[in-house]
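*Asks:* Have a look at these structures, which come just after this line.
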Structure I
Amino acid sequence: MLGMAFCFRWLGQYILVNYWAQSGCVKSANCGYNAPLMDCCILARTKMTFVTMPKSGTLALNEESRRLAGRGRTVYRFGFGESPFPPPRHVQKALRKSTFRKDYTTVAGLPELRARIADFHSEADGYAINAEQVLVAPGSKPLLLNCMQAFEHAEVYLPAPAYVSYAAMAKLARHPLIRIQTSYDTRWRITSEALDAAIIRHSQPGREKVLALNYPGNPDGLTYSRAELQALAATLRRHDVWALSDEIYALLHHQGRHVSLASIYPERTLVSTGLSKWCGAGGWRLGALILPASAPAELRDALIGLGSEVYSCAPTPVQVAALAAYQLDKRTHRFLRAQRQILSGIGGAVHRALLAAGVKAHAAEGGFYLLCDFSGYADSLRKRDIQGDTALCARLLAETGVALLPGSKFGLPAEALTARLAYVDFDGAAALSSQRAKEGILPHAEKMLTGIAALDSWLN
């Protein structure tokens with residue numbers, strides 16, 4: 001009885017398909033790929049395997065909050081860290097005028113934009129940067145991921161807590177991850193001693209060492225002093241560590257006193273930044289990476305190569321609009337100053353309300369986050385069958401509409417009962433108008449303070 005054998009290679013495994021003109025049983029079949037003999041009629045089954053990668057906790061919570069609000073529920077949206085402020089009007093106008101631009105740019109970005117970003121951050125951060133050090137991409141996330149992927153063999157060190165996506169990036173890059181635990185008492189900061197101990201304990205020969213650091217911090221709103229950075233830099237230098245310094249919130253330091261790690265440890269610090277936080281343009285997806293002036297050509301080539309295969313270039317109209325954003329003129333200084341004053345004032349009011357509710361938290365120093373510590377309620381929560389931060393946040397959302405993100409998403413132990421609060425649930429445009437009119441800004445925090453009152457009532 002005639003039959004035909006087809007062999008397909010898929011996902012690195014051979015699948016043998018035998019097609020017979022008439023029904024019957026196959027006794028033997030062989031294929032040109034030397035696949036083993038099989039007794040089958042249709043298909044040699046193979047198990048499909050996929051990468052296990054949960055959706056980002058911040059995005060998942062934002063989607064759930066929107067779903068509940070769409071069903072008429074009152075939701076206090078403390079879970080998603082999106083700037084409440086609109087981009088400056090002249091930057092919006094620049095984007096509208098550039099929509100005709102449909103051309104690809106170079107992978108690194110428009111030369112004039114890279115030069116503008118270099119000048120902007122040279123002035124803002126106080127150290128010299130040239131255009132060749134700057135790479136532009138559709139958001140800072142792909143740049144950070146590509147930085148990890150650029151190293152063939154590396155180990156990634158993360159403070160705990162740290163921004164949710166760093167651990168996922170290390171996993172995608174197939175690098176081992178080492179977390180350095182912190183605590184409320186250490187203000188969620190890693191110390192040079194803790195970093196040194198982690199490196200000595202975990203470092204392996206033949207692997208580059210990479211530290212991902214974010215400050216002002218997500219999820220804690222805290223920053224590092226110059227003295228703390230100098231101590232960290234000494235440890236980084238002693239162990240030849242590459243630092244991925246995520247300074248996306250730098251320009252939102254509430255006092256305007258951010259210190260870039262690259263100004264202290266320039267030889268191996270890669271700084272990521274972008275428009276999403278300080279310019280209120282998260283959905284525009286425009287990020288930038290500032291390489292060390294002495295970075296090896298192989299590193300830059302690897303980043304360009306990865307970018308060429310993953311995203312090609314940042315959207316050209318957004319790059320053109322960014323030319324208007326990256327100017328440290330009077331308009332930009334006014335815009336930044338207004339945001340800092342609003343975030344500091346509203347953040348302070350929310351912080352005081354949390355303390356009054358018996359929730360521990362350090363006052364924010366930059367950005368728009370507070371890391372809440374509910375450990376003082378551990379016994380009473382346990383009596384309500386709540387024994388971890390995920391259960392705590394789920395119950396809060398279901399029973400009060402308060403949306404918080406569990407601290408375990410940021411690498412903290414679930415039993416520590418921590419959660420991130422983003423105090424951005426207000427109308428940023430209206431707050432900017434009030435600030436310009438020298439009116440009070442606290443009325444804009446009313447909904448959030450109502451949410452904290454609901455939290456207080458639920459806890460107590």
Structure II
Amino acid sequence: MSDLLIEKYMAKTPKSRALYQRARETFPSGVTHDTRYLMPYPLSVARAQGGRKWDVDGCEYVDYFGGHGALILGHNHPEVTEAVREQLNRGTHYGASHELELEWAEQIIRMVPCADKVRFTSSGTEASLLGLRVARAFQNKSKILRFTTNFHGWHDQVAFGASTSFDGTPPSGITEDHIENAVLCEPNNIDQVTQAFESRDDIAAVILEPTGASFGRVPTQGEFLRRLRALTREHGVLLIFDEVITGFRVAPGGAQEYYGVTPDLALFAKIVAGGFPGGAIAGRADLLDVMTYRDDASWNNRYRVPHQGTFNSNPVSARAGLTTLKIVAEDDITDRANQNGEVLRNALNDVIQRRGMNWLVYGEFSGFQFLPLFEDQTYTCSDIYDGTVPHSVLKGGISMKQIHYLRCGLIAEGVDVMPWPGGVISAVHSDADIDQTAQAFDRVLKAFKG
């Protein structure tokens with residue numbers, strides 16, 4: 001592995017380095033989101049358009065961060081941008097109900113199979129927090145079954161077992177009662193779920209990412225989802241899909257539409273708000289009605305689930321979200337993004353084969369995942385999808401140093417990816433973007449190979 005990758009990155013991005021020196025005095029680790037952390041320093045971006053962005057030094061990049069997965073239409077889609085401009089002139093916060101939030105929710109209900117009713121939040125983490133509370137209140141049970149490696153936000157109930165603490169050990173700041181109210185199972189292990197259901201009666205719900213952890217970093221298949229759906233119904237346990245990434249990306253109606261498996265409740269963010277802050281829970285009417293006021297003081301004071309939020313269904317986010325969802329529903333956006341994903345994965349694997357490297361690029365739909373392997377590891381993509389590869393190899397098996405080398409190398413060659421490592425692809429990425437990415441990856445692999 002060559003330090004030349006880092007040197008080239010630093011030579012290209014001096015203004016990002018200067019901003020990082022300021023940021024270290026202001027933000028913990030110099031960043032405002034853990035995913036943006038990069039050594040020797042993160043990239044600072046000045047503007048973006050379509051499938052590309054430009055840093056503060058004026059350098060251009062093919063972008064696979066995609067607003068952390070929020071921008072399936074790419075940056076600054078003209079219809080979304082115009083809709084937001086119009087809304088800014090009408091007001092940014094009414095402190096009141098408005099017709100736009102109703103249209104936004106009705107659009108979600110038309111698209112998402114499980115959606116009878118909707119409640120808006122300001123983020124995916126808030127949607128997770130609310131969804132789990134609704135499930136526990138409806139069931140009058142305390143435990144939530146989760147799968148290690150799956151990410152459901154950073155709140156205390158789910159902030160362990162996702163990227164670290166797979167054994168349930170509480171990270172700093174997480175109290176023991178949160179650990180006690182979680183039932184952790186290995187990903188895709190239906191036998192562990194069955195055993196948990198048969199040995200206890202205090203599980204309110206099961207929650208998972210329906211394509212697997214981090215948009216398929218640890219993949220989950222449709223057959224597992226169908227078996228899990230049948231098992232939850234048999235035991236009276238609610239099924240929650242965390243569609244924060246997969247919603248309106250895997251298919252217009254999310255992973256639940258694609259797989260034909262309807263959960264009781266689903267969580268949304270990212271695309272649902274069109275690249276603006278926003279989230280939602282959607283599901284069965286009787287579930288969401290635990291938030292409904294009644295002409296009953298005892299219910300309202302003791303049993304109803306209260307929910308506030310200054311920026312819930314903010315009109316700017318509502319306008320962006322509604323515009324985006326209409327485009328997704330009426331055009332072939334998800335198909336185009338998924339096709340781009342397949343073309344890109346094939347192109348990157350062709351580079352690996354030509355270089356004779358022991359790496360894999362895998363993924364489904366509009367995502368891709370890099371997997372650098374050790375010399376004694378001989379896994380194939382088929383091994384990943386049939387469950388042969390341990391999840392500890394797929395998620396957490398790559399050192400932070402190696403990820404930073406890969407990311408810095410690709411940035412130096414004009415491509416920005418997420419630290420899974422991998423990324424998400426939009427409907428507007430072009431053949432030229434994919435060709436440039438493959439060429440950049442080829443040069444980075446050459447440096448890795450030495």
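*Asks:* 230 is what came out when volume of the Cα convex hull per residue in Å³, for residues 52-155 alone was calculated for one structure; which of I, II is it?
*Replies:* This figure was derived from I.
*Asks:* Quick check: 32 is what I get for percent of Cα pairs over 38 Å apart, calculated from one of I, II. Which structure matches?
*Replies:* Clearly, the read-out refers to I.
*Asks:* If you rank structures I, II by distance in nm of label points 7 Å out along Cα→Cβ at positions 84 and 324, which sits at the top with the largest value? Working shown, then result.
*Replies:* Values: I: 2.5; II: 0.9.
Sorting by distance in nm of label points 7 Å out along Cα→Cβ at positions 84 and 324 in descending order puts I first.
*Asks:* Can you say which of I, II returns 23.4 when mean count of other Cβ atoms within 10 Å over residues 68-75 is computed? Working shown, then result.
*Replies:* Details: I: 12.5; II: 23.4.
Comparing all candidates, it corresponds to II.
Bear in mind that the values in this text are calculations on the coordinates, not laboratory data. Quick caveat, the model's predicted, so the values are computed rather than measured. Cβ atoms are built from the backbone, for glycine too; each structure is taken alone.
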